[in-house]
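Engineer: Following this line, the structures themselves.
Nothing in this text is a laboratory measurement; each read-out follows from the coordinates by a stated rule. Quantities reported herein were computed from a predicted structural model and do not represent experimental measurements. Cβ atoms are built from the backbone, for glycine too; each structure is taken alone.
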Structure I
Amino acid sequence: MIGIGVDIVQIERIRRLLYRFGQRFPERILSVKELRDYNRLESDHRAAFLARRFAAKEAVAKAIGKGIGGVVAFVDIEIDHEHNGRPQINFGGHVAEYIQGLGGTDCQISIADEREYAIAFAILM
């Protein structure tokens, strides 16, 4: 195991950021594919979607050991789903190379939300 990371996000905080910054906020956080998925959602589901993605990307960045900024950018971590619904992580930019340099071959993640909060837990192996 290389690292673990966890993050929790208050959904209302994300809702306020959306109100304040509009479309610029999801464009800063989401990959191109994630942004397409986000834009297909009804507006009342968007804050929870963003909160889950934000928590997941922060948890992955913590598992990498770098946090967001520098080597790791939000848009370089893409959260997708396998056919069975299981979350899958795709890396872009320099992140994939950096992880390989650490000896990383796999990153597992669990994402959940309930009413007010979204939480994610990541393990980099």
Structure II
Amino acid sequence: MPTQKFPHNPPQGLDHFKCYRATGRNIAQVVSLNDQFVQSPDVKVLEPFGFCNPVAKLHNNQVTPIQNSKAHLVCYTITREPFETSVDTLNQFGPESLLVHGTDLLCVPSAKLRVRTLQ
């Protein structure tokens, strides 16, 4: 769900995502991650945790269409970094103050190549 820190309006042009639990091989690669909270020079990317599809959403009789049907996310578990901060957000569900507790996942923009139904 597109969300932005207060006092701005929710961002436009971003998709909503429905995420599914996923399993796969352990990536075991080290990356550097820098965001507005923490600079993390040596984060180990581990196994997949989730796969996220863009989704059209109906809420209060308003449809939010998919902006980019080819944009998916694969979320991987990463080595945990202790961290705590408070973030005020605003989205269609209203304002909310979130307590952020460290790092858990890295979600990577991904292309969906093939879908197979397993029996």
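Engineer: Matching task: -0.69, -0.95 is the computed value of log10 I(q)/I(0) by the Debye sum over Cα atoms at q = 0.15, 0.22 Å⁻¹, for residues 22-85 alone. Pick the structure from I, II.
Structural biologist: Values: I: -0.46, -0.93; II: -0.69, -0.95.
Answer by label: II.
Engineer: Same structure, new question: Please compute relative contact order in percent (Cα under 8 Å, 6 or more apart) for structures I, II and give me the label with the greatest value. Can you show the working numbers first?
Structural biologist: Working: I: 38; II: 25.
When relative contact order in percent (Cα under 8 Å, 6 or more apart) is computed for each of I, II, structure I gives the biggest number.
Engineer: I, II: which one has volume of the Cα convex hull per residue in Å³, as calculated, at 100?
Structural biologist: Working: I: 100; II: 138.
It must be structure I, since only it matches.
Engineer: Distance in nm of label points 7 Å out along Cα→Cβ at positions 78 and 110 was computed and gave 2.6; which structure, I, II, did it come from? Walk me through the numbers before you get to the answer.
Structural biologist: On the way: I: 2.6; II: 1.5.
The structure behind it is I.
Engineer: I have 12.0 for mean count of other Cβ atoms within 10 Å over residues 62-69, calculated from one of the structures I, II. Which structure is it?
Structural biologist: Values: I: 17.4; II: 12.0.
That value comes from structure II.
Engineer: Here's another thing I want to ask about it. -13500 is what came out when helix-only ellipticity at 222 nm (-39500 (n - 2.57) for each DSSP H run of 4 or more, over all residues; to 500) was calculated for one structure; which of I, II is it? Please report the intermediate quantities before stating the final value.
Structural biologist: Values: I: -13500; II: 0.
Of the structures listed, the value fits I.
Engineer: One of I, II was used to calculate mean count of other Cβ atoms within 10 Å over residues 46-53, giving 17.4; which? Could the numbers behind the result be given before it?
Structural biologist: Working: I: 21.4; II: 17.4.
Answer for the origin of the read-out: II.
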